[in-house]
Structure P
Amino acid sequence: MINIAFFIIAALTLGSALAAATNPKLMHAALSFAIAFVGVSTLFFWLGAEFVGLVQIFVYIGAVAVLIVFTILLTRREGEQLRGFNWSGVVVALAVFAGLVWSILKSPSMSILPPEVSPLTVKRIGEVLMSDYVWPLMGVGVLLTVALLGALILAMEDKRE
C-alpha cells in the first residue's frame, strides 16, 4: 500500500513536470509547474522532512509559482503565438539525467552506510537559529527590511510622476 502511494505521487510529480516542459500554452505550463512543486513537497513530507516540505510549499508554490503566473498574466499580448516543442531541451535534460544517474551509481559512498543522525525538528532549527546563527539571522532581517523600504520608496516615486 505504501509503495502504491509513492508511485502515485511520483507519477503525478513527473507527469506535471513533463507537462510543464512540453505544454504549448504558457499558462497551463506554469500551473503544471506549480503541481510539480506540490508533488515534490509531498515527497518531502513522505520522507519525514516536514520543515523542508513546508518551505517548499511557502516559497516555491506560494511565491515563485504565483510570481510566474502573475508575470505571464501581466506580460501576455493579444496575438499570443503558441510556443513550439523544444527538442534540444529534451536532449539536454536527458543528457543531464544520464550524467547524474551515472555519477550516483559510480559513487563510492553508495556502499557506505550513513551514520545514525538524530531527527531534525522545527524546534531544533529555531533553537540553532536563535543561538548559533543569531547575527546572520538579524542581518538577513535588516537586509529584507531595507529592500522592502527601498521598493516602497521606488513605488511612491513612480506614483508622483
Structure Q
Amino acid sequence: MEKEMRRILDETLCEVLEKQAFLFAEETEPGDVPPQTGKMLSARITFAGTFSGTISLYVTETMCCEIAANFLGVDADAPGIATKAPDALKEILNVICGNFLTAAAGDGPVFDLTVPQASEHAGAEWSRVLAIPGIMTYVVDEYAVACHLEMQQ
C-alpha cells in the first residue's frame, strides 16, 4: 500500500507544483540531486482518517521565494518576498496534501489535517534529508526538492 501511496503523492506533487506555482518537477534519485547552497525550508502536515500519516516537503529558500512570487504574480526578488516564503511553502504543501488524499481515497472519506508547520534549516541539512529512507527527490530548474511520506499503521 505504501508504494502505491508514494506513487500517488509523486504524481500529485508534480501536478500541483506545475498548476499552482508554474514550476516543473523532474523526479531524480537522491544521489543525483545537485548540490544546494543557502538555507533550506521544510514544511510538515499530518493527516488522519481512513489512513493516517505525515507529508514533509523540503526546498531551498530561493525556490520558496519563487513559489511565493508566482502565487503573488511578482518577481522573485520583489521586496519582502522572502518573508512570505514560509507561508507559500505551507500553502503549497496544504494543496499537495489535499489533492493527494482525494486521489488516494476519493471524495467520500473525511480526513483531519493539522495546520502545516514550516522550519528553516542550514543548507548543510540537505545531506541528512537526502539520506532519509524512502525520500522522494526532484529537480525544479536548478533547485532540489525532497518529499517524504510517512504512513502510520
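Only the coordinates and a few stated rules stand behind these numbers; no lab work does. What you see is a predicted model, and the numbers here were worked out from it, not measured in a lab.
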Can you say which of P, Q returns -24000 when helix-only ellipticity at 222 nm (-39500 (n - 2.57) for each DSSP H run of 4 or more, over all residues; to 500) is computed?
P
Value 16, calculated as relative contact order in percent (Cα under 8 Å, 6 or more apart) from one of P, Q, is from structure P
Given 14.7, 45 for Rg and Dmax of the Cα atoms in Å, calculated: source structure among P, Q
Q
Among P, Q, structure where Cα Rg over 2.2 N^0.38 Å, for residues 53-124 alone as derived comes to 1.26:
Q
